[in-house]
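A.B. asks: Take a look at these structures.
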Structure 1
Amino acid sequence: MRPFVKLLTNVEDLKLACQQGFSLVEELVALSVVSLGLVLLVAMIGTGTKGVTSTIDKVTAEDLAGSQLELVKGSAYHANPTSAPYPTAAVPTPYAVGMTVQYWTAPSGPFTSSVRNDGLQKITVTVTRNGTQILQVEDYKVDR
């Protein structure tokens, strides 16, 4: 028998002899691939969150503007809304609703901000969130 050769007679010795480990380079490549995947996942979550927040703002702004216009259109015509203002809708905390009224200059003139009573008003509702404008809607109020 040769002195440097060991005979593998038992099953455990055979299993140990056939096993090979991963090299350091293979482990580093696997770790970098997993890390890149996690970074991309976190970036997607951030982008998705911004998109959902923007959509919520737009839907809320449309609801608030619609509510404000319904209140104005449902109330009686005010010839001078600066002295007798139209009703305003209740607004949640980070949002604000602004309303401006312009008056039609009869018979064919443009709308003006000077108070007139020619029977037609252009109502502009602006919805903002923390000072940033989200939506602006215009509609008309007629003296009937």
Structure 2
Amino acid sequence: MDTIHMQPSVTAYTALELVNAALAEGKARGVAVSAAVVDPGMNLIAFAKADGATAHSAETSRRKANTAASTRRATGWMGTDLDPALALGTGLALTNIRGGVPIRFDDTHAGGLGIAGGTPVQDAEVAGAALARVGAQKVSPA
């Protein structure tokens, strides 16, 4: 029987690169975003809020990152029957709003990236572009 489990995680350096890439993508698109990166256990590794980003986008980006890390899927895939139950059942730690993506390198799950500040479609586009900028695997949209 195994006694320990080793979980790969995005490095702090790569997490900061992802946050910087997301802020740059948001700026290029005219959207002030907040960006959060968490490890697979939903522990925050890096976060930044662009100048002019809405106050609530900080928390929303974290919840999107948590959801993508936990489910290993881009946010926005759940039907209306699971959407409110997910938020309520997790004490509002998770959300189904688009803009969260799992972080993968070489088919290895390494965490979640959450973007908030634009529309859900804009947030998802910024997240995908940030992954591409750092060489992470492309994620199928929700």
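Readers should treat all values here as calculations from the given coordinates under stated rules, not as data from a laboratory. Note that the structure is a prediction, hence the values are computed from the model and not measured. Cβ atoms are built from the backbone, for glycine too; each structure is taken alone.
A.B. asks: Which of 1, 2 yields -12000 for helix-only ellipticity at 222 nm (-39500 (n - 2.57) for each DSSP H run of 4 or more, over all residues; to 500), as computed?
C.D. replies: 2
A.B. asks: Let me ask something additional. 120, 26, 22 is what came out when Cα extents along the principal axes in Å was calculated for one structure; which of 1, 2 is it?
C.D. replies: Of the structures listed, the value fits 1.
A.B. asks: Suppose relative contact order in percent (Cα under 8 Å, 6 or more apart) works out to 19; of 1, 2, which structure was it derived from?
C.D. replies: Answer for the origin of the read-out: 1.
A.B. asks: Among the shown structures 1, 2, from which was the value 24.2 of mean count of other Cβ atoms within 10 Å over residues 35-42 calculated?
C.D. replies: This figure was derived from 2.
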